[in-house]
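Please go over the structures that come below.
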Structure I
């Protein structure tokens, strides 16, 4: 079971990944560069992923099997565009920038989450829980 600290750290990782993606790609920008903006973006991304991603994964399962998982990049692109519509602080130039942003966001999120797991900031999913 995930603790509040694990969930909070995942939001921090998500916000940091969004900030780094906006720094890397010129077609994606963040209007206000304060901590509150990144917190709100991380919360919006977290909620969109928690609510819509399972539904979209279920609906697109046959396509995902057919495309060997490449359809997840399209789903991530659409979800990133949705986040930019929900929160006007995230500005995306066009769909190509959203596609590249989704790819980079996925890679950076994976790297940052593995760093957080290695340092013990986030509980490792594969670890066995001790009963005593």
Structure II
């Protein structure tokens, strides 16, 4: 299982990495942060598009220094009975703010991230239109 503090730290640190990477402020060696994605990782984006681990890494790597994104993470929650967590991400890119509610499933393997979480095997972000949590 994952504990709330570790998952909260994981989500915040990973999105901080995204911000540094997209703006070009990250050291290229930081890309190893994506080692937390399991080989079986799959993301189903808000548009329904399915991305596997290889394509996901390729897309992020190609986005180095291309844009500046300001992200705010809110309402991080972990299920007590499964390695599943949710969080809201509010992202401002070029003056436009969008929201996502994401569900993450982690492996039950030993921790591999710097925050003590195991690897990601599934992520499903969905568009968020409310300015506050509905649950």
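Here, each number is a calculation from the coordinates, and none is a lab measurement. What you are looking at is a predicted structure, and each value in this text was computed from that prediction instead of being measured. Cβ atoms are built from the backbone, for glycine too; each structure is taken alone.
To which of I, II does the computed value -7500 (helix-only ellipticity at 222 nm (-39500 (n - 2.57) for each DSSP H run of 4 or more, over all residues; to 500)) belong? Computing helix-only ellipticity at 222 nm (-39500 (n - 2.57) for each DSSP H run of 4 or more, over all residues; to 500) on every structure in I, II gives -7500 only for II.
Give the label, chosen from I, II, of the structure having the highest value of relative contact order in percent (Cα under 8 Å, 6 or more apart). Kindly include the intermediate steps, with their values, before the conclusion.
Numbers: I: 35; II: 28.
Across I, II, relative contact order in percent (Cα under 8 Å, 6 or more apart) peaks for I.
Computing distance in nm of label points 7 Å out along Cα→Cβ at positions 105 and 121 gives 0.7 for which of I, II? Please report the intermediate quantities before stating the final value.
Values: I: 1.9; II: 0.7.
Only structure II yields this read-out.
If mean count of other Cβ atoms within 10 Å over residues 25-32 is calculated from each of I, II, which structure is the one that comes out at 14.5? Source structure for this number: I.
For the structures shown (I, II), distance in nm of label points 7 Å out along Cα→Cβ at positions 33 and 73 is largest in I.
Consider the structures I, II: one of them gives 39, 36, 27 for Cα extents along the principal axes in Å as calculated from the coordinates. Say which. Kindly include the intermediate steps, with their values, before the conclusion.
Values: I: 53, 41, 23; II: 39, 36, 27.
Corresponding structure: II.
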